[in-house]
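The structures come next, written out as structure tokens.
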Structure P
Amino acid sequence: MCGRFTLTVDADSIQTYFPWLEQVPTQIAPRYNIAPTQPIAVVPNDGRNAVDHMVWGLIPFWAKDPSIGSKMINARSETLAEKNSFKNPYKRRRCLVLTDGFYEWTAVPGQKTKQPYYIRLEDGAPFAFAGLWEEWRSPDGSELRSATIITCNPNPLVAKLHNRMPVILHPNDFPLWLASEEMGPEKLQHLLTAYPAEEMVVYPVSTSVNTPGNDSPENIEPIQ
């Protein structure tokens, strides 16, 4: 699972690392503790190559209550084509979720508080999770866009912490994932695998990240 992540760079840095983007909102600010139901920076496959903000937690178009999104922050790669909530977005509404790291927790013997760990690429650069997005219309006609992060079986590094990890897409695979035409799993499923462990690092961080309201650079500082 992926229940908390970061995007600690500003709009100019996003443009530098993702030079093909045609529009990046200038109001993007560094985030050190992004939590479910909050806005996340997403690049949808609508042909604009633009960064949008969507709610984290996919709300199916058929949902009667948008609160269902809090239960759909992640989508298992193995069952995307089967689940009613995800099969249509998998075919038609894919996206990149911009990030530069994520958190996982492990139990500590004799303690109630779990120990958080921060996981990022070895070079510290921003990257993108594979995601799905959806549009939901309320009874009053207003529109709400939301997204979910796809997960897969972990690589050996993340497996020490959790039995799932977010799918990290290689930049070479962005064009296929962001193609606007409808596609089935036979063209996409091979992308949804664990990122190489040797290109990632993990280290323990302060329990300050355990509280969603703590959005500070200290969250990603390594501790002993």
Structure Q
Amino acid sequence: MKKRHFSYDEADSLQYYLLSLDGVQKATIYERSGDAVVVYEGDREALLDQICQYDPNSDQVKALVPENTNRELMASYKEKLIQKVILHYGCRFLLPSPIRKVKACLMATRFIYDGLVCLFKRRKLEVPVLDATAISVSLLSGDHETASSVMFLLGIGDLLEEWTHKKSVDDLARSMALKSDSVWVYKDGTERQVPIHQIVPGDQISVRVGSMIPFDGTVISGAALVNQAARRGLS
């Protein structure tokens, strides 16, 4: 039965499970529509059989998903960006000119205040001063549409800057979170999760997409790209 939509956790779980399957090159999950797009090589029926075995509640599937995937963060800021664009152009086409002028003047107070604080309190000629100057000149010349457009673009820039900063912090936190208490061991044709201290030389370890490589060893099968950015911090 097709789901109407996925939660963020469900979408992450399904995506990383699909990426772990043999032959799957790319998997994209659309949480709003409950759809998945898979790019793969190999036998279609064999892949469908593996997909049908998907169990989001199994420990093996849960172990595939990193602690932080940024999906919810990306979705929230995408919605904020869309809302800001719709609000700006909706007001431009639906509100009468006098109301748009009042709205532009009210919005300008924040930028002008920031510019004055930067100029007189911090005694620096920085970006807020230039922003306040451009907006003030537009308002004083009666060009409220230009002032509104400038403030709209500045708001978009602030939103993108905040989005980029939070994403960078989350990516850094995820790359530094290299501790793992257990690993998946392949033995007798099956995989089972065991504490990391029980691993002995000769054991075969299964490393999933997005997981850390817990030990030095030899690749027996499979292929992957390895991110060595945090290697220096490992002992």
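Figure out for me which of the structures P, Q the number 11.9 belongs to, where mean count of other Cβ atoms within 10 Å over residues 117-124 was derived from the coordinates.
Derived from the structure labelled Q.
Any idea which of P, Q comes out highest on mean count of other Cβ atoms within 10 Å over residues 93-100?
Looking at the calculated values, the largest one is P.
Between structures P, Q, where is relative contact order in percent (Cα under 8 Å, 6 or more apart) highest?
With respect to relative contact order in percent (Cα under 8 Å, 6 or more apart), the highest-scoring structure among P, Q is P.
A value of 10, 20, 22, 17, 13, 15, 4, 0 was derived for P(r) over Cα pairs in 10 Å bins from 0, in percent, for residues 29-132 alone; which structure in P, Q was it taken from?
Here the read-out was taken from Q.
Comparing structures P, Q by Kirkwood radius over Cα pairs in Å, which one has the largest value?
Max of Kirkwood radius over Cα pairs in Å: Q.
Where is distance in nm of label points 7 Å out along Cα→Cβ at positions 45 and 189 largest, in which of P, Q?
Going through P, Q one by one, distance in nm of label points 7 Å out along Cα→Cβ at positions 45 and 189 peaks for structure Q.
Assuming -2000 is helix-only ellipticity at 222 nm (-39500 (n - 2.57) for each DSSP H run of 4 or more, over all residues; to 500) as calculated from a single structure, say which of P, Q it is.
Computed on structure P.
Give the label, chosen from P, Q, of the structure having the highest value of volume of the Cα convex hull per residue in Å³, for residues 61-108 alone.
Largest value of volume of the Cα convex hull per residue in Å³, for residues 61-108 alone: P.
None of the figures in this text is laboratory data; all of them are computed from the coordinates on show. If you're wondering where the values come from, they're calculated on a predicted model, not measured in any experiment. Cβ atoms are built from the backbone, for glycine too; each structure is taken alone.
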